[in-house]
Structures are given as C-alpha cells and as structure tokens.
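As structure tokens, here come the structures.
What follows draws every value from the coordinates through simple rules; no lab data is involved. All of these numbers come straight from a predicted model, not from anything done at the bench. Cβ atoms are built from the backbone, for glycine too; each structure is taken alone.
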Structure P
Amino acid sequence: MPKPVVAELIDLLKLERLEMNLFRGQSRDIGTKYVFGGQVLGQALSAAQQTVEGRQVHSLHAYFLRAGDVEAPIVYEVDRARDGNSFSTRRVVAIQHGEPIFNMGASFQITEPGVEHQLTMPEVPKPEDIEPPEPIPAEQLNAISATLQRWLLRLGPFEFKYVYPRDEIKVPKRPPYQQVWFRLADTIGDDPVLHRALLAYASDFHLIGTATFPHGISYLQPNVQMASLDHAMWFHRPVRVDEWLLYSCDSPSAQNARGLSRGMIFTATGTLVASTAQEGLLRVLPPKPI
C-alpha cells in the first residue's frame, strides 16, 4: 500500500461515476485559500480518460473560471465531442454550487510511430546531490497563517528539491527561471492513465510563481494577488511520476497584471516527457492609505 498521503491523492483522482458522462470528485485542503488548480486539472483529466478506450491523452487546454470551494465536491461533465480513427476529443466542465468553475478540452491519440526530436535537458545537479533546505525559522512561520504555513511546508504527496532555492518570506529579485526536481513520495503501479493524471496535478506547482522572480514579490505578501487563469499541457512520452522528474520553468513576459510561464518536464536521464504553459493573474495592490 502507498503512503497514506499518496493513497489519499490517488483516491482524490479516481472520482465517483454518477452517470455515463458525469463524475463527482472531492476536494482536498493543501493550504491554499481555494481549491488547488492541479487538483481540478487532474480530476478533469481523470473524468475525460474514463470515457476513452485504447488512447492516451496527448494534450489539454484549460481555463480556470472561478475559485473552487475546498469544502464542497466538484461535479465533472464530459462531452464526447469526437472519436476519430486516431484521435478522440473531450470537453469537460467542472461545476460547483451550480456554476462552472473550470473548463477543459483534451485530445487523446492511439500510439503511432513517427519522427522524433527533443530539446536537451538543462545541466543541473542531480536530486541526490542537492542538500535539503534550511528549516524556516519558527518566528517567520508564526508570522503567517496556519493555512499558508501548510502550503509553504508542502508536507504532501510530492517531494520537491530546488536547484536554486528561494526564500519566500524575505524575497530576493532574480531572473525568471527555475529548475525543480520532483517525484511522488511513494512507488505506485504501472497504470499510465494514473501517472498522467498525477503529472497534470503536479504541473500546476511552480509555474506562475516563476513570473514573480524579477519583481521580488511573493504570494505570501498581503498586497499580492495570484491565481491561475489558464493551463496548457502536452504529453510527449511515457512517464512515471514516482521517479525523479525535472521541471524546468521560465517566464518570458509579465504585463497588464498577468504573467506567462512555460515549463518542460524531463526524466532524470534527460528524456522530455511533457511541456506546459500557463498564464496567471499577477496583481500587486497599492498600499492602503493610513
């Protein structure tokens, strides 16, 4: 049996089938104010995949419409838009309290041979060579809410090792890129559908945060508003999320209270398994008058 925190996440992605194309998922509080975007991504992909046979997801494109309530379940309605000879397309709407909070289009493909190339993985230290970060001083932790403490400590189903660690409390300015090693905290079975749903879940970590780096701001600051607006993902090759993966992220632009970030996910041996892109709200509020 996997560790309890990993088993809990797997159960979160399984969903309850209500009708042929209707599913219900529960929410999990991981320290964010609202439902974590990766949870909705993973659950929506899980719902769509349950309506497809013999094909694996190769891309998804999603929009976050409303903040999700962590205290309430989410209903996923799947539209079987098309089943062709090689590709299947699905549209998914996530509904909470009678309103859509998220929609996604996903495309699935049979396995086919074809030409191949990929970009080279950045040269970075291996995860086993990265020292664990210094613990956050108690006085700094006590200055933020218990909810944000839980998010900051990330005692969840994924392990993270940062090639360039950043202090989220005393925030420096630095170039808009980062590399993060991550893996599921326990070994699981070989189901490729589950591994891709878990990768979708994990892909929402770190992306929009990369756009804050040149500005020396953090989601912990009360005058900073951040939220995912959309999320795109392409699955290139088979992947195991219980083995170390490198998430290489950069942010080419921030403007008009929005930031754009991109990511590439590599195996430890340098195989590119997925790519991501996300635009997020990045709003810095003026100081309140005294």
Structure Q
Amino acid sequence: MFTSFHDQISRNKRNSFILLFIIFLVFLALGYVIGEIYQGYFFVIMSLSIIISLSYILIGYYNSDKIALASVAAVPAPREQFAQYHNLVEGLCIASGMPKPKLYVMQSNQINAFATGRSPEHAVICVTQGCLDKLNRTELEGVLGHELSHIANFDIRFMTLTAVLVGMIAIISQMFLRSLWLRGSHDRDSKGSAILMLVGILLAILAPIFVQLVQLAISRKREYAADASSVKFTRYPDGLINALKKIGKENEPEKIVNKAVAPLFISDPFKRKVQGLFMTHPPVSERIKVLERM
C-alpha cells in the first residue's frame, strides 16, 4: 500500500505530541498525589524539581552541539577535502530553504551520522568517515536529508522539552521516596490515608519508568518522521533505503560513542539486540518497509 511522505510526517508528528501529552498527564498526576499527601510542602518539592531539571537540561540544550561533537572527537570538515559532502548539504538546504549547518566528521568505520543544535541557525551535522567511504552519492544524500530533517523539524528542541518533563518526574519521584524515610513510619497516616500513600509510592516508582518508555517511543517516532522528510527533500526514497540496508548489514558496535548521545545517530551505534519498548531507534528493517511504501 502506497503511503505519502506528507501523511507519514504528519502522522508521526501527531503521535509524538500525543505521547508528550501523556508524559505531561503523568507529571500532573504525580504532582497532584504528592500534593495531597504533603499539602504545604508540595510547592517546595515542585519548585526544587523544576529548578534542578531546567538548569541541567538548559545547560545541555544551549551547548548540545559542543557536547556531542566533543564526546565523539569530531573535527570540522573542510570543503577542500570533503567537497561532495558540502555540495550535497548545500543542495538539500536550497531545496528545503534552510541555512547550511556546520559540517563535521568523526573517525569511525561504521556508517552513521547525527545532527544537533538548538535551531537551524545553530545546527551541526556530523558523519562518520565510514559513511563517506561506504555510501554512494544518492545514499549519502539520503542520510544527510534525514539529518537535515531533524534540524528542520526542531527535533532537538522537542526532545529537550520531553527531557525536561521526564527529568522533573524523576526528581519529584526521588524527592518523595527519600522523604518517606525522613518522616518515619509513625507519621505516615497523619497527612493522608494509607491508600493515598500507597498510590503515591507506586506512582513515584512506576512513573519514571513509564515516561522513559514514552520518551523512547517519541524518539522512534521522530526517526520515522525524519526518514519521511528525507524523501521530501531528496524526492528519491531509494537513496535512504539503500543506505539503511548497508547500515543493517553492519554488526560491529561503536566504541567511542557515549551512551548519552547515541539516540542522536541515524541508527543505534552500539548495534544492541534489544527489541520492543526499550529501543532508542526503530528496527532498520521496519524503516525500510515504510520507505518502500512511499
């Protein structure tokens, strides 16, 4: 069955916002229950969690490009040495109406790439040397189109918002659970019923796990959206399809990539065998099937 890339992009963006809304509802539910239990201390807990989470995330947000590039020892890609790389990105930027990002290369034989930066005006694209060596022109263009799509779709900004909510939920849960030890067992029924306390404990334990799973689901949806947007930019799905087929055949895990930046890459650099809800990326085979229907 044929699928329009416009429909694919819209569907995945809509699903991403629905998942983000679910995280927000969990945040409100957790805050409400803890507020009922602690009453006067609720705003103190919420304020501290928001300040800590926002400070941590915003520092990373405004320095995301520097942190990611430094973590993989990436270096600038001069035009004299990487003319095709520059030409393809410039062509895609003209087609999409985007400013040209800064281009970098990291030394790795694996076929991979990532984009980061808080906005199209402050964006970078980094590809592995293996990506430049092993992909032909149309395949490389498909990969670069995918990375430009992350920039065009403001995925870094969207995932930062998601990370803020997930971070606040984790901090609130930890503060609540630790506070139970300070209160002592003799005081636990004075500010709320035993049932409400049990609900609060269960939410504090399960909410961080649940929202992390939702965060991973959002990440997978954004990968599908970037694949579809790449087709929109290049008008040639076979380029990205063939690149993903080559990526799928690689089994050697990347050793120089930090786990914190792994979700940025076009495919899991560690080649982990984990499946289902705990995947940072959709299966390459599923991405190929979706692209083949376009």
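Given a computed value of 27 for relative contact order in percent (Cα under 8 Å, 6 or more apart), which structure among P, Q does it belong to?
Corresponding structure: Q.
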Calculated from one of P, Q, semi-axes √(5λ) of the Cα gyration tensor in Å reads 30, 23, 19, and the structure in question is P
In terms of distance in nm of label points 7 Å out along Cα→Cβ at positions 180 and 268, which of structures P, Q is highest? Q
Could you figure out which one of P, Q the value 1.28 for Cα Rg over 2.2 N^0.38 Å, for residues 100-227 alone was computed from? P
If FRET efficiency 1/(1 + (r/R0)^6) of positions 36 and 244 (r between Cβ atoms, R0 = 25 Å, to 0.05) computes to 0.70, which of P, Q did it come from? P
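Work out which structure the value -22000 belongs to, where helix-only ellipticity at 222 nm (-39500 (n - 2.57) for each DSSP H run of 4 or more, over all residues; to 500) was derived from one of P, Q.
Among P, Q, the structure yielding -22000 for helix-only ellipticity at 222 nm (-39500 (n - 2.57) for each DSSP H run of 4 or more, over all residues; to 500) is Q.
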